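Quick heads-up: structures coming right below.
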Structure 1
Amino acid sequence: MKTTWKKITALLLALTLLLATSACGGAPVRDAEPSAAAPDTTEQPQQPQLRTFTDSVGRTVELPAELDRVAVSGPMAQIVLFALCPDKLVGISSDWSKDAEEFLDEKYFNMPVIGQLYGGKGELNLETLLDSGAQVVIDVGEPKGSIAEDLDALQEQTGIPFVHITAHTDSVGETYRMLGTLLNMPEEAEALAQYCETAYARILAIAQSVEKVKLLYLTGDEGLNVIAKGSYHAEVIDLLSDNLAVVDEPSSKGTGNEVDVEQILTWNPDVILVAPDSVYATIGSDPLLQDVAAIKNGAYYEVPHGPYNWMGFPPSVQRFLGMLWMAKLLYPDAADYDLREEVTTYYKLFYHCELTAEQYEALVANSIAS
């Protein structure tokens, strides 16, 4: 009997252990159901935001929403944009002249040269442009006949957006406003726009209130080129004087139209302006010109230069300096402002330079009536 109970007890113990083992997972475990994939938290690089901009010749261009690296197509654009955004420029179209160094911060004076789109001393250097990382190339000035096709071709070739902004002396305020929209700099652009519009209105009022002086602007090594009436380069001259240089085909170049001494004698100007570094030192003693009224009366003057020719070669916004100077020279009673004060203000706004009294005197040394 004891043996039987021992067997029963052992059997019950074995059964209990078997049940306990099954309850604790002793049975084979099925593979777990696959869980949903965890989201990828790796940070992906953001694509730059884009926007569209319609330029002055009706081209709609796609470009980055924020523009921090700007290239210029030529010297006109260089002067306009240096005033607005010098720290965004990736280069300049051509080397600054040596005498510009005293007016510019070193970091601006030594920027890389990209070249220019139309004419000038050097063609656009596409390799330098591409290496610059430019996000946009801006062309400013008078639109050439093929401007839209030219910019489209360059944009396709380089992959960089190109835009054109038209600029004329009487509408440069709107030029700056368009640039302010393009570069997200509306306040800075508005300050320059208002300066230009105020200065132009002032000079226009003077021009409309006086009897225009009979005048010639002479250029060239021999002083036998004239800036012809009706040319793009003559906008300021035509506004403020009776420009005697009427020719059949006014040149679009800054060198003007070539003429001869006989033609100058025939025109017989009362005032002569000569380009910087041309014939100012010798024109007064030229025996062939002694019968010209301007020479007889000592009414010949050298256009101020620094960093650029004030009368606009290239014909950019420094022409506002030329207007202020020319009005004061020709019509001092009507131009009731302090020229030095006006010039100092301009250099601060457009060249980011604190002009000294000595620099001003050097700039106008041969340019003011005694």
Structure 2
Amino acid sequence: MQPFDFQPRTRVVFAPGAIERLGELARDLNFRRTLLVADRGLVDSGHVDEALAPLRQAGIEVAGFHDFEVNPDTRMVEVGRQFAAARDINSIIGLGGGSSLDCAKGINFLLTNGGEMRDYLGYGKAKQPLLPMIGVPTTSGTGSEAQSYALISDAQTHIKMACGDTKAAFRIALLDPALTISQPRSITATSGFDAIAHAVETYVTTRRSGLSEFFSREAWRLLESNYEVVLLQPDNLEARGAMQLGSYFAGMAIENSMLGATHACANPLTTHYSTVHGAALAMLLPSVVRWNDRVVAHRYADLVRLSRGHNGAADIAPTETLAQRLEELASLGGLRSSLSVAGVPAADLRMLAAEAAEQWTGTFNPRPFDQAGALEVYEQAYS
């Protein structure tokens, strides 16, 4: 049994309509002048106004920062730091998908500890306390609200940097499934598959523990059985809630077990072709599952047993059953089935494999992962 050291740092508030409690919760944390980090899509959707109303009712001054994009980079975070520094804030709220939540964390690092995001690559580099934060996810995907890491892209190289610290955890994660209903179907599909990949990968990593396994299993149970429902019935609040909880549990699993080869192979696709993260995972995860079969087939069998009504044929091995179910889910989401269909040149596979082998997450894969292994995964995922 793998040892672990678990210290919950985040209070979780889950309920439809929980956004109405944002002012009360912020006031409990002594928020007075807060930075609200939310992308412009959240402004257009009206979700920023939904957050502003209870905050203002609680007497909290709010400065909205919206000048960033998907996959926030070091330049955007620095712009946010300058914006926040001029307003003497004492707290931060991240509202939105992983981009908003990660950008909020990144701004907090620089505002309180100085320097550049590169200085915080790795874990535990912040010497000074960070400002208290509340995370309000509007998608069910990254699970960033459950994690103490910020994923920030280098503006020059476009390589994603994982910058983590115990002090970067949100004090409160406010989960309101009603906030996820407005997202476009494409976002529901890609973010949902991101969460599914988290559940599958965390269940087999070398850093998994009895605690992380609990979160991984519950995340898979909720996500696998509700992904199709939210795609076909986008207003189904019960299914939306299950997806949001599944995403949160998968994020908790990441925090306690890390990820594997799928994410190691996905990041270079985003770097070179701007492939949406969830779409990249959909193309790669079935191949990684098949590639890992010789090491963790029995663990994949656990996930198959938890799948609702998809136990596969008796003559098909559990690993293959799982891989086929993942392909089915990706198809339901309208996600591309292979790298060739996505337009990735076959001539680039060796270059991608070299970069994937350098990714930190690959070091936690259950089957030892190197450049040759990455190339095998890419080749399997190509056709």
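Given a computed value of 15.8 for mean count of other Cβ atoms within 10 Å over residues 262-269, which structure among 1, 2 does it belong to?
Working: 1: 15.8; 2: 27.8.
Checking each candidate, the match is 1.
Comparing 1, 2, where is FRET efficiency 1/(1 + (r/R0)^6) of positions 86 and 326 (r between Cβ atoms, R0 = 35 Å, to 0.05) highest? All intermediate terms of the calculation are to be shown ahead of the outcome.
Numbers: 1: 0.80; 2: 0.15.
Top value of FRET efficiency 1/(1 + (r/R0)^6) of positions 86 and 326 (r between Cβ atoms, R0 = 35 Å, to 0.05) goes to structure 1.
Out of 1, 2, which one gives 5, 20, 26, 19, 9, 3, 2, 2, 3, 3, 3, 3, 2, 1, 1, 0 for P(r) over Cα pairs in 10 Å bins from 0, in percent as computed from the coordinates?
1
Rank structures 1, 2 by FRET efficiency 1/(1 + (r/R0)^6) of positions 158 and 182 (r between Cβ atoms, R0 = 35 Å, to 0.05) and report only the one at the top, that is, the highest.
Values: 1: 1.00; 2: 0.75.
Checked 1, 2; max of FRET efficiency 1/(1 + (r/R0)^6) of positions 158 and 182 (r between Cβ atoms, R0 = 35 Å, to 0.05) sits with 1.
Could you tell me which structure in 1, 2 was used to calculate helix-only ellipticity at 222 nm (-39500 (n - 2.57) for each DSSP H run of 4 or more, over all residues; to 500) as -16000? Please report the intermediate quantities before stating the final value.
Values: 1: -11000; 2: -16000.
The value was obtained from structure 2.
Values quoted throughout were computed directly from the atomic coordinates according to the rules given, and no laboratory measurement underlies them. From a predicted model like this one, the values you see are computed outputs, not experimental measurements. Cβ atoms are built from the backbone, for glycine too; each structure is taken alone.
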